[in-house]
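As structure tokens, here come the structures.
What follows draws every value from the coordinates through simple rules; no lab data is involved. If you're wondering where the values come from, they're calculated on a predicted model, not measured in any experiment. Cβ atoms are built from the backbone, for glycine too; each structure is taken alone.
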Structure P
Amino acid sequence: MAETDILFTPQSLGTLTLKNRFVGSAHEPAYGEGGLPLERYQAYLEEKARGGVALVMFGGSAMVSSAWSPSFGQLNLGDDRIIEPFKALSDRIHRHGAYVITQVAHPGRRSRFDSRNWLAPVAPGPYREPEHRAAPKIIESYEIEMIQDDFAAAVARCQKGGLDGVEVVFQAGQLLNTFLSPDTNQLENEYGGSLENRLRMGREILERTRAESGREFIVGVRMVGDELARGAMTQEECLEAAVMLAETGLIDYLNVVGGRAGELVSGSISIPNMSFASAPYLYLPSAIRGSVDIPVMMAQKISDPRTAARALADGHVDLVAMNRALLADPHFVRKLRDRRVEDIRLCVGANYCIDRIYAGGDALCIQNPATGRETRLPHVIRPSGARRRAVIVGGGPGGMEAARVTAERGHDVILFEAEARLGGQIHLASAIGWRKPLAQIAVWLEAQLRRLKVDLRLGTKADVDDVLALNPDIVVIATGGRPVIHGIEGAQHTVSSWDALSGVAAFKTRVLVFDDHGGHQALVAAERAASNGAEVEYVTPYRAAGIDLGGTNIATHLANLCRTGAIITTSQRLRHVYPENGRLIAVLRHEYAIEDEEREVDQVIVECGTLPVDGLYHALKSNAWNGGELDYDALRVNGAQTRRVNPHGQYQLFRIGDAVSQRNIHAAIYDAIRLLKDV
């Protein structure tokens, strides 16, 4: 009996019997259109049900009130337009033998005043949430009644839409969280003060919800097991609140997490990135489960089968809720059930998905571009009707994905990589300890290539003759980029972050790291230098360090640099570097004051991005039947590439990833699958 078999035992949840212990936890991918879950949203959720989960949750903090503004693209449960999309969604989930539940919430102060309806957020205290930065008005009694009515009406719409239940949000900085937390609840009436009073708003909403829905409908609560913030709910107080909620008899389960959203640090704690161990807060639901008589689940960084099985077998939870793990691989459950563990694409904790949402984008997985694009990209590549020969040049993530997709199509694939190992820039990106899980992207891709018997020619830098000698039908140039240093007088006295991270240039005693990029690269170099004992100053011309990074990642970088005593300098541009008396003088100019100042250092590390390595692509264009050209209309909708411009051409030619322009891992992998899924 496999240790993971426990995950496939049934579990009662209220009036439901789930076929296994896997739950796709609720989150908001920002795929809605006008606050409605239409085709894209539905296809995304259906893939999880098709992939084997027993319960699909969705609608992260879906809004019960239409009056206030969504803060990250939440669904709108505030009017009847939601019912028909819910009916379609419910049918799609149920056909796979799974159940479906949405979250219901009110944002409270986790909103803004200057969007949509221009209404001041409401909260039980006047202090703004640092993340959304709007000062709320203190909620009045008539607004409490109105919001309770909104919850009841939203639940009724969920029932009419065929959903199996709702999850009421007492967490994530939403309104009920601020009622519950002593540091955000400043009320002096029956809704403030004691824990019983602070819980009153939530309890009354649950009473209204249950009265509206009846006993057949599932009602759960997502709550925090410890807010992990000064002045907030401690583990002991959260445990007491959980027991009080369970004893009401109003709810069917508790979904427990650690930390709360709202501030930079608390947000990074509540959505643990790759610097955290697996299931870092498992002790929180474990303590609650021992004190209540309803099922308990957890939805926080359970991303591999063994951790999931241990959480159940050791009695910490009754159900395993997954979110990011299912973005990385919505077929996680099916593959595990079929004993195909090695084929599961494990989440690496990069948090590309959540950081995109916080920046106003939609949720996309760093390594699985089909997630969220189910209507246009397949999760399972189907074989083609013909067998062709494909030559891929470059073994970074884009080239590896190109080889995987082409081989899955049934073609013969040869991949050239100049280095002795596959992975490309991923090895630089994972050069410090907490980012080492990123290398798992390359590990999974390489395992797939070996399973598919791709001809891997490592340590071989391919030229035109090497490619043409193989008589290919398809050629993909994935040769990546090379580091560039520009706009700096005396650049010859600097080293690139690539050379610093790869070990070509050893770190010296006093190091200035200049970041004219805004991603992870310079910060990784700064951390690496500091960990090697260097005195480090990180300098950027932008108004913030790592300006392109989301909150769950920049927090780790800054915390690590702070611990080493590194200096963070913003709004300063490196203009000139010159040697003097055996050291280097770095001349900085303030971007706004236009004033110069100098630093005396031993080493200057520069990150300005890359330029494409595209010589081979240009040399091969004349013999390609598409001339290397793309059909941009087809590309926009991920359609097949059929453009022909050279009747004498011998092969179809593509270039992808940084060989086109500097972007990121997701872009390179996305290039590969959308261009090659139809070849």
Structure Q
Amino acid sequence: MNAPLPQDWTIANQQLLVAEFNRLSQRLLPTADGRGDPAPALAQARQALSGDSAIDWLARAFGLSGFERDVLLLCAGVEMCGELARACAQAQGDPGRPWVSFSLALSTLDAPHWSALTPQRPLRRWRLLEVDTSAGLSTGRLRIDERVLHFIGGINELDARLAHLLRPARRLPLQAAAHASALQTLLVAVDRQNEAKIELPVIILEGDDPAAQEDIAARGADALCLQCLVLLAEDVPGNAEERAALVTLWQREATLLGAALLILVSEPASPAGEAARTLSERICGLCLLAAPVAPALNVPCLRISVTKPDGSDRQQLWIDALGPGQAQHAALELERAASHFRLGSRAVQDIALSLQATPGPQHSETGAHRASPLWESCRRESRGGLDNLAQRLEATADWDSLVLPEAQLAVLRQIAAHLRQRFKVQEQWGFAARSSRGLGLATLFAGESGTGKTLAAEVLAHTLQLDLYRIDLSAVVSKYIGETEKNLRKVFDAAEDCGAILLFDEADALFGKRTEVKDSHDRHANIEVSYLLQRMEAYHGLAVLTTNLKSSLDPAFLRRLRFIVQFPFPDQAQRLALWLRAFPAATPTRELDFDKLARLSMTGGSIRNIALNAAYLAADAGDPVTMAHLLQAAHAEASKNERPLADAETRGWA
């Protein structure tokens, strides 16, 4: 009955109903001479049917006795046939009662039994009809459920009470190899249970790719000749009585439509997640639960992992989604995108579809540090989760902006090479298969404030066309036990998806040495540091940690770092280079002596502050930037640190 109904079947079903209603009218008001025998018309109507009638299918599906079948038909007849309604009123001796009561059914129909109206029998158990008990159980009105009435008439559509809660599951055009394997696991398990005639377990699709979970559920239902309907956990009633009513309606709907239920759970530990868990435990038939983490159920269940595709699977999905021609043209870019962006199945296919709709160059112009449409689309799609947890910095600085000794620049270029070649080394050369630990690029930038640590992170982000996020420690660290780890987990999980560079400024505040345990506060503080060390080691991206006090960091943490870059205080030659870069080409200047400026013992950050402050002073005075403006700005910068400038540093400036 879940397939589209042919027109000839619909007409034959309606003809059978007419014959059945005529038969019931004869039962209510038999003629004295026996004329109008309904049997030939019934036989002719059944012969015209190409299969079961709707009432026969429903009676078999819900296990109705012959008496219960006739009661349901009688209730349908008073709604659909005026003659049968009048016969009911006449049989009860009251023109004002053109409806069915149980006492009328008991007195006129074949093989009557009182148990037909008990709550556990199908008529009431599955809410096929309702009883108006205000006039008593036997004399009250019996009313057929509207959904059941339409079904008997040959119209099989989703119950209106569920229509606003359920929607069809969405299939994806393509499926990653790991997800195809998960689908086969599901189908094999269902086949085994069906062969053994064992009740199906709740199938839990566990992982962080909800679109793939829904796709697997839809494909699995199709393979089993079922529809798959989706229910959000937030729409599951929290009230137990309302939830029980939903269970009954769904079980009936699953039988009538031939359907499986997929419950989407975004937060298993929330009240909505708990309500969804309780609902899934009470549903028979094929019930699937999609959640990031599998909840503990009190009924048999089958857990199937459905996570975002890994590097090789993701790259193949990109190739399949873009098509061989476009994928070959963007082979290098695809390799990089598959490595850096941990996108879900739907995101990969949506981006590929948008790129096919707007064809253009798919390779990056490395000379101009200009990202391709593919790369930019991946960045935009993947950054959403982290935008809510950290501050995204617009990275515009390039290698020319950095003034560092050659040794430090060489290490920074090594870091960039590690990120560029991550997919080749980890996936193609097999390092990721050997161990998932220690593949990250946890890096420490140590040095005085203003020596270029944050600027170097910006240069890496700009060069590699990756997003740079500064982690706000005040939003991460919590006084409540376990909250710091929870916040850090959210940050790292979101960062894994977008391949972002994480910047922990003043990291010694969070990555300090673990202390001797003297009380519960020390114990939990050490747990926070230990958890952070583990996540840093497992994180596949680049985490840049900056500190002014390297000695205050935990030694175990230093061991887990891939690179440590010491940013020295700039010498006079480096300060000269910094001053030469301090003013944009459009800034008007007059008679600046950069050799004298380089004698000022300041870091690069302070030099930038002085140049900017001097520019504002000059603009306000309507003059170009001069040494006098720089002298005034330099004294202001020095006063912030309560360190007066020596005469030797500024002699001859003005």
Ranked on Kirkwood radius over Cα pairs in Å, which label among P, Q comes first with the largest value?
Q
Where is distance in nm of label points 7 Å out along Cα→Cβ at positions 23 and 559 largest, in which of P, Q?
Q
Structure from which -9000 was derived, helix-only ellipticity at 222 nm (-39500 (n - 2.57) for each DSSP H run of 4 or more, over all residues; to 500), options P, Q:
P
